[in-house]
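Given below, in the form of C-alpha cells, are the structures.
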Structure P
Amino acid sequence: MKRLKELYWLDAVEMARLIKDRQVSPVEIISQCLDRVASKNPAINAIVTLKDDAALKKEAALAEEIIMKGAPAGPLHGVPLLVKDNVYTRGIRTTMGSKLYEQFVPEEDAVLVERLKAAGAIIMGKTNLSEFGLLPVTDNILFGSTQNPWDLKRTSGGSSGGSAAAVAAGMVPLSTGNDAGGSIRVPASFCGVFGFKPSFGRVPCYPKMPGWENLVHEGPITRNVADSALMLEIMAGPDERDRFSLPASRTDYLNSTKKELKGLKIAICTDLGYIRVDPQVREVVQGAARVFETMGCDVEEIVLSLPDMTDILQAITIVDAVTANENRLEEWKQQCYPRFKGIFEQADGYSARDMARMDFQKEELWTALRGVFATFDLLLTPTAPVTAFPFTSGGDIGPKQIDGQKVRSLSCLGFTDPFNFTGQPAASMPCGFDKAGLPVGLQMVGRRFDEHTVLQASAAFEQASPWNESLQKMLP
C-alpha cells in the first residue's frame, strides 16, 4: 500500500476510498492519527480517554486484512472516529464530564455508535465536554478545559468542544456531538469546522442520561460537508429504543451535497430581534449571504422579533439535571463543577405553572418561525454573536460585553437555542474571520425534516468559499 504524508488531514470520504482502493493502509492512518494526538492533544485537551495504541493498531490491522481479502467493507471502513464523552460506548469509559460517572463503563453502545461501527469506523476514544453538557464552554473538574486550536488562550465552545477541537486540529476527520441548545454548532463556529444538528429524532438517542428529552439532537462534527452527510447517512433512521426517533425517509444525504442551488429563497437575519452582535461577526455573515446571490439564490434580509428562549433553556436544563441525579444529589453537591453550586436551590424555585408558561412560549416561537419558512427555504444567521472568547478553567462561560454593552453569560446560545425548541435542522460552517484571525460561523437553518437542502446549500457555499485549507495552514 502507498504511504502518503499527513493522512490525518484527509477527509473521511477520501480516506475511505483510498483504503478500499488499497492506496493507503488503515494501520498507517491510525499510527499517524495517534502521533498527531500525542503532538497536539496535551495543549488542547480535546481527548480525555484514548484507547490503547496496541488495541487500535490491531483493529486497523484487521480492517486492512478485510480489504486485502477483497471482503465487503462499509462506507467508513478503517476511518478513525472520536465520540463525545456523554455518548455510550461499550467497554470504553463514559464520564459525562462528571465525578459522579468518573469510572462508568457502559455495557452497550449508543445506537449511533452501533451504526458507525457497523460502517467500519474505528473508535479511537472519547472527547471532553462540560459537566453533563450544561455549559457553552468545555470545562469540568475531571479533565479541565479544552482550548481552542486557533488560540490556546480561548475557549473551544461547548459542550461538544472536545469534538470540534480534535477535528479542527487534525487528530481525526470525524467526531460525534450532541446539541440541546447549540452544543454542536457553537463549538463548530469557534473552532472553524462544520457542525450539523439534524432534525430532532433523525438520529436515535439511546441509551442516554435522563433529561432534555425534547431538545437533544445527535449529529456530526467534521472538517467538510460531505463527511457530515456521510455520517448522517449512517447514523440516521428509526430505532424502537428511542420513542422520539423519526420514521425512515430518503437518506441520500451525500448525493444532496452535489446539487446546484439556483432558485432557492434564502432569508438572513443578524439579530433575531434581541441579540447583541459583534459588528465584525455581522459584517462577515452579511458578506457570506452575498455569496449565495452569486449562485443564483434569492437572498433577502428580514426583520424578526423572536421570543428569547435562553432563560427557558436554562430552566429546563437545570431542573432536568438536578432531577436526573436526585438519588445522588448530596454526592453531586460535594463534587460538582463550581459554577453549578447555585443550581440546586434554583431548581426548586420553578413551579408547575412556570414550566407550563415555558411551553406556551415555545408555541409563540414556532408561530413566528412558521411564517418565515412558509416563504423561504433557508434562514441564515450568525452561529454565535462573537468569535471564541478568552477562557481558562473555571472562568467566565461567556463574554461580559458585546459591542460595548453588557450581556448575560449564556449570550452565545441566542442564535442556536431557538432551533432546538423547533427541532429544525441547522448547520454551522466557517464563513470568514475577524480581525484577530478567529473563525466566524454562519448558521443555516432549514425547514423541519429538510436536512437535504441544508446540506446542499452548505456544500455549495463550501465550494464557493473553501475553508479547509485554513486549518492546515493554522496547524501544520
Structure Q
Amino acid sequence: MSVKKFLLEENRMPKNWYNIQADLPVPLPPPLHPGTKQPIGPADLEPLFPMELILQEVSNERYIQIPEPVREVYRIYRPTPLIRATGLEKALGTPAKIFYKNEGVSPTGSHKPNTAIPQAFYNAQMGIKKLTTETGAGQWGSSLAFAGSVFGIDVHVFMVRISYDQKPYRRAMIQAFGAEVTSSPSNLTDIGRSIREKYPDTPGSLGIAISEAVEIAAMNKDTHYSLGSVLNHVLMHQSIIGEEALLQFDIAEEYPDILIACAGGGSNFGGFTFPFIGEMLREKKKIKVIAVEPTACPSLTKGVYAYDFGDTGKLTPIVKMHTLGSGFIPPSIHAGGLRYHGMAPLVSHLKELNLIEARAVDQLDCFKAGLLFAQNEGIIPAPESTHAIKVAIDEALLCKQEGVSRTIAFNLSGHGLLDLGSYASYFAGNLENTDFQEDEMKRSILDLPIV
C-alpha cells in the first residue's frame, strides 16, 4: 500500500527561513520613497515596522534563524503534512503523481500565521502594544489577531467591505481572538471618508484597507502596521512551507516536476515555491513553477511591470511590481485574498526573469475544481486555494493526454470551512465569471508614479 501522508517530526522543523534574494541572478529593484522617488532607508520605515523586520526586508543572507519563541508557537501546527492526492489521481485517471502541502491545519485554517507570529513577536520585543492591518477574505486578519493574543498586542483589522459582508464567520474569528474589526472603507480615516464620499457603494479593496491601516499607525506613536503579503520579509517567513516540503519530498523519494500555488499578493506562492526555485538557481534543476490568479484581478497576466504604490491612498513606499494600478477596484469575487491590484516585487521580478509563469482562471471553474478535490480528498478548500487546484488538475489531465507521468505539487493554502457561504452561492447558481475590468485598469495606470 502506497504512503498517503509524509510527516516530519517536530524536531525536524526547519530552524531557518530561506531568503531568495541571496540567489537572485539580478538584484531586486529597490523600493522608493513616495515623495523623493529615491531609494528608501531604514529610517523611512521605522515609524511602521520593528528594525529586525526592516533588516530582514533588505537582507541578502540566504538563511535567517527563526527565533525560538516563534518556533515554539509554530509547534502548535507545524510541521504541516505533505499529502499524496491518491483519490484525486484516481478520479482523473491520470498517470501523474499529485501532492499537496496542507496549510489548512493552522489555528486559523490558512498559511497566514507563518508570518503573523514572527511579526507579532518582533513588535512585542520592542514594546509595541497595538498593531493595525488590513484583510481581504479574513485569513490574514484572523491570523494576526491570533498572534497578537499570544504576544499581548492589541490588533485593529480593516476588512475589505465586500468580504466583511460575505464572510461573517471570518469576521467573528477575528473578534474571537480579541481583535477589533472594521469594514473598509470606514469613517475612521481621512482616506476612508474620502472614498466613501466619492464612491458610496464601493465594495472596497485591499489597497484602500492598507491605506486606512497605515494612516492609523502613522498617527499613533504606540502603534505599528503589519502587512500579510507582498513584502520581502513576509515571503521569507512563509518559506518554512517550502523548506518543510523539501524534507518531505526526500522522505517520499520524489521531487516535483511542477509546482503550483495561487497568487494574490504572493505570500503563499513565494513561501511554497521559493526554496525550490533557490535549488533551481543554485543546482540548475528544472521545475515548471506556476502562479495562478483570478481572471477578475490578473496582475501578473495582464498588469504592467512598473513602480506603483501598494495602497490606494498612496501612503506606502513605491515598489516595482506587476500592477493593475493602485486605484483599481477588483470585482467582488469570493476569493477575497486574491483581490489585490499588485503582486509581490519578488514574485514580479521572477516573472520578468522568466523563472516562473502565470495563469489566470475563472471563478466557476475554480469552484468546480475545488468540489472535485473535496469529494475525493475530503478537504473543502478555500476559494483562493481552488485556483491552484484547478491548474493542478489541468496539468494532471495533460499528463493523461500525453501518456506521461510527472510529479505535480501544489500548496493548499487554506481550508474553506468558513467559506461555505460561497459554496452555497455556487450551488444556488448565484456565482458567475466576472470579466476583468480593463477600462478601469487603463484609467488606474494613468496615475502611475513617474520614476
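Bear in mind these aren't lab numbers, they're just calculated from the coordinates by the rules spelled out. Keep in mind the model is a prediction, meaning the values are calculated, not measured. Cβ atoms are built from the backbone, for glycine too; each structure is taken alone.
Using Cα extents along the principal axes in Å, for residues 368-415 alone as the calculated read-out, with 31, 18, 14 as its value, let me know the right label among P, Q.
Clearly, the read-out refers to Q.
Taking mean count of other Cβ atoms within 10 Å over residues 264-271 from the coordinates of each of P, Q, which one would give 31.2?
Q
Of structures P, Q, which gives 0.65 when FRET efficiency 1/(1 + (r/R0)^6) of positions 80 and 272 (r between Cβ atoms, R0 = 41 Å, to 0.05) is computed from the coordinates?
Of the structures listed, the value fits P.
If relative contact order in percent (Cα under 8 Å, 6 or more apart) comes out at 17 when worked out from the coordinates, which of P, Q was used?
P
Say we calculate distance in nm of label points 7 Å out along Cα→Cβ at positions 256 and 432 for every structure; which of P, Q gives the highest result?
Q
Using FRET efficiency 1/(1 + (r/R0)^6) of positions 152 and 384 (r between Cβ atoms, R0 = 25 Å, to 0.05), single out the structure from P, Q with the greatest value.
Across P, Q, FRET efficiency 1/(1 + (r/R0)^6) of positions 152 and 384 (r between Cβ atoms, R0 = 25 Å, to 0.05) peaks for P.
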